[in-house]
Structure I
Amino acid sequence: MIKFLSSFFHPIPSDYEEWLENLALKGWHPKEINKWNSLVMGFEKKGPKKYRYVLDLQTSYNSDYIKVYEEFGWELCGRITNAFLWRMEYDEKRPESFTDVQTLRERNSRFFKAFSFSFLFQIIIEILITLFFIVNINTFDMSVLVEYLVVLILSYIYTIYLVAIMFKIRRKDW
């Protein structure tokens, strides 16, 4: 099974983890995890398992980061860009990676900052496209004007999407 744009459909870390956990209960487990899995993620059918997944964004980390997780029984599934995906099989009590509210807030803050950077970058692109559109409006024929308007509208929709994610991350798990 292949899932496209999984991180766009499940952008909140805890939602993404829950989505993976539900798939594992149905017997679907991610294949090799790599930087492209935010676009295309492959799953293979195995037996159903109860896994706790944890997605943890680390812009910089040292070798102790991986050792600590592994010492506590977590299995590194791989990295999706700078986000580490961990899992742990369990029977009854769902394990937690973030043992206190502060570490959970720190994790969510890292994701919030990443989306904030994307939001700012998106705003800059929109301003540049809009200025280019305004300055050159008289030189375009109607088909080019329609194309620019479509690009701007899609860009603004994506910006609204980023803002919605940022609000959800601020509210979720805090």
Structure II
Amino acid sequence: MITLVELAEEHRWQVLDWRNDPDVTRYMYQSDPIPRDVHDAWFTGLLAAQDREGWAVVMDGTPVGAAFVSDIDKGNSRASWAFYLADPSTRGRGVGSAVEYLVLEHVFNELKLHKLCCEVLSFNQAVVTMHKKFGFVQEGLLREHRRRDGQWLDVHVLAMFEGTWAELRAGFTEKLRGRGLVA
């Protein structure tokens, strides 16, 4: 069973370990190690922020990654999101799909937003494909948008709308519950 647990003080240093894990940073905008003091300030800000939310992704009682909704703009009814799974045991088990489902449920049913956006580095085609499977549409491709490790990288910009989620929700609920991934 996959759940999202609101990030709290107890997660502060685990999240730093995940953010500095090469298997996670490989897909992030920044690949340089994040210093402890920089992470400490970022995490403190996250806990206090009104326009961001973060969760530990918990699989069968064990934290295995994190998910974030950021840039929550109630006036324009939109936000952005990202996630990562740091534990290799999650791969190929539907955990990413469960996280996506849980975040979509939160954004559209609890926050009552109209649009959820995300950005994905172009070489991370598996995540682009997963987002599209859930109903995200590609709104653009930002060419040579991020410089990382001496290379320019393209970035996919995707979005999901509340109406699309309302149409697709039941099918994902049935499938993921059937696999025992969500309650």
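All of the numbers you see were taken from the coordinates with simple rules; none came from a lab. Remember, predicted model here, so these are calculated numbers, not experimental data. Cβ atoms are built from the backbone, for glycine too; each structure is taken alone.
Can you spot which of I, II the value 0.95 was calculated from, given it is FRET efficiency 1/(1 + (r/R0)^6) of positions 44 and 76 (r between Cβ atoms, R0 = 30 Å, to 0.05)? Corresponding structure: I.
Work out the source of -17500 here, i.e. which of I, II gives that when helix-only ellipticity at 222 nm (-39500 (n - 2.57) for each DSSP H run of 4 or more, over all residues; to 500) is computed.
Of the options listed, only I reproduces it.
Here the criterion is mean count of other Cβ atoms within 10 Å over residues 92-99, and among I, II the highest value is seen for II. The maximum of percent of Cα pairs over 28 Å apart over structures I, II, that is, the highest value, falls on I. Upon calculation of mean count of other Cβ atoms within 10 Å over residues 60-67 from the atomic coordinates, which of the structures I, II produces 10.0? Derived from the structure labelled I. Structures I, II were shown, and distance in nm of label points 7 Å out along Cα→Cβ at positions 12 and 100 at 2.5 was computed from I.
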